[in-house]
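Any read-out appearing in this document is the output of simple, stated calculations on the displayed coordinates, not a laboratory observation. As the structure is a prediction and not an experimental result, all values here were calculated from the model. Cβ atoms are built from the backbone, for glycine too; each structure is taken alone.
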Structure 1
Amino acid sequence: MESLIIRADASTQTGTGHLMRCLALAQGWKDAGGDVTFITACQGEGLLQRLRDEEFDIKLLSSAYPDTADWNFTRDILAGHPCAWVVLDGYNFDDAYQQMVKETGHKLLAIDDMANLKHYYADVVLNQNSHAEQLHYFCEPYTRLLLGTRYVLLRREFLAWKEWHREIPEVARRVLVTLGGGDSENNTLKVIHALQEVGIPDLEANVVIGASNPHASVLEQAVKQSCIPIRLVRDTRNMPELMAQADIAVIVGGVTLWELLFMGCVMISYDRNSIQEAIISQLGRENVLKYIGHLDRMVEGSLSSTIRELSRDQNKRCNIFISGRQIVDGKGIERIMDVIRDLQ
């Protein structure tokens, strides 16, 4: 395999999803015998350590595109790897950035969510979302479109659970809360408050926050004052195990959604933006999850009643579980690697 150069970022504003799904692709590339370099403006030490633990090469940017320093830095690295594949994942990487990469002579894979660019110059456009096949891409004749949940990027730690089977209890009592790596508005605290009012006997929760979460001390205090057992988990490396333990998860869209579908965990999901709204609302209509609205409009009482209702409805949870497990089969990276090999 040739080298892979990934350009992706993460922050409290943009979340960690772009970097984490690129991590999954990087693991697949490395497992196939290739070298991986990340070019990133990410400042989160926890995320950077995850990349170091995988022994990926990391090139740190001081500022991100559209700052010209981004492309100048990236171009110099590409020049040292003339046969490498390049991956772009981020809403700031526009058609001009794609065109500049292609003009260097490199093969390009663009990870996308919304088909909003005027033109796509990438050799491969990957959109792993359930609505992707309904979108129209303006692209080059040579562009290969990989659209839909057949191409969901799952990290290695999830694939180890491929043969695991979930039991659906009569009453759901174990809740997982994960609202992304940053959660700058501290909506996690609202969920902790909502859990106090659910009223299901023996209810307990794991609340997962990222290493970059700025509200850790406030959340620690809230957990200590909770009337139900709540464990605050920071920057976890065992997310599949936590998902396996949970009967219900409270999340906000993003990469976590596909991971939970693979793990067969019933979800109550908010959206953070119009892209997530399109994806989650469709899955809600298909009875794959419980869609409850925009994160900024969270109402604690409404969330409490939704958790209570879903906890007591075993039949509904069974139906959601069956529908969700059929959507993500864990073979996405295999299919993507087959396409890349074919193009090489």
Structure 2
Amino acid sequence: MAHEKMAERENENVVLKSGDLSLTLLPHLGGKISSIRIGDTELLQAPLMPYAPRTQTMAFDEADASGWDECLPSVAACKVALADGSSAQIPDHGDLWRVEWQREGAVAGTLRAECFSLPLAVVRSLAVSETRTSWKLQLRYTVTNSGNVGVPWSWAAHPLFAVEAGDRIVLPESIHTLRLEGSGGKRLGKNGETVSWPIAWLAAGGETDLSVAQSIDSGIGDKLFAGPLGATESWCALERPGAGLTIRVGFDSAATPYLGLWICYGGWPDRPGKKQMCVALEPATAPVDSLAVTGPWSRTLAPGESFSWQMTVTIEPLQNESNRL
């Protein structure tokens, strides 16, 4: 019955198009961007399981674990203290991927959602465009504290870009180290350690080039952070020779000064079944996944206060070696 209802809701999907670019939104499934296509080429991770309704407590790997979701008010499940002495339990990958989003205003790409663990409301506006040489996604966000007490919050974009072995992650040349949030089998070391970029030492000995995607049989699953980043470092890219495309993510480092990298080549989920083969390029407000881990990056919204930021995704034909970013 649940799957029948999901099929009925497909009629409510929102499709945005500009030339060869086609983008699909699923408002009823957390406002998920389920598809970004250039012609016949799909750029996002395919669902690992069929789409199905979500609960407020399920783990992210119990769902489809695909496409592009928004992680707020935390990526990792955690418990946080509030200013009035109470506390809030934040579920895995936050609230927003679990709730139905509503259209905001007359623009098809503008959606609104309400968190349930904290009194936070989010509006995301998305527009697509095509030029003679590229395609662009422009995303604008506003989060508002709709409650009566100040609340902590953090955000990370969660676009799971599909990759093939040999694809390449490109970061600004000034980035030489990353903070390790987690590494499957601790292949890169312990959480919180510093890892060199792009050539990193393996905990078991030897080295690896983190910038080059490996095969799905490698079983790799690593999460790393760069930042805080300056104005000239507010971008990252994914070069996909097989698709003939470069995906470049741009963000406002003054508003979102950190960049998360999730590199997964068959290393997750831990359960039996299909595995991810993707790279997530994640502009973020913090260099950690848990809202409960505090530091200079920690943010609080006062009652009625709002905060806005933006990011872009530019897709263009892959340039040759001499014209690389």
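Structure summary
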{"quantity": "At a computed -500 (helix-only ellipticity at 222 nm (-39500 (n - 2.57) for each DSSP H run of 4 or more, over all residues; to 500)), which of 1, 2", "calculated": "2"}
{"quantity": "Which of 1, 2 yields 18.6 [Kirkwood radius over Cα pairs in Å, for residues 58-209 alone, calculated]", "calculated": "2"}
{"quantity": "Test item: distance in nm of label points 7 Å out along Cα→Cβ at positions 178 and 226 calculated as 1.6, pick one of 1, 2", "calculated": "1"}
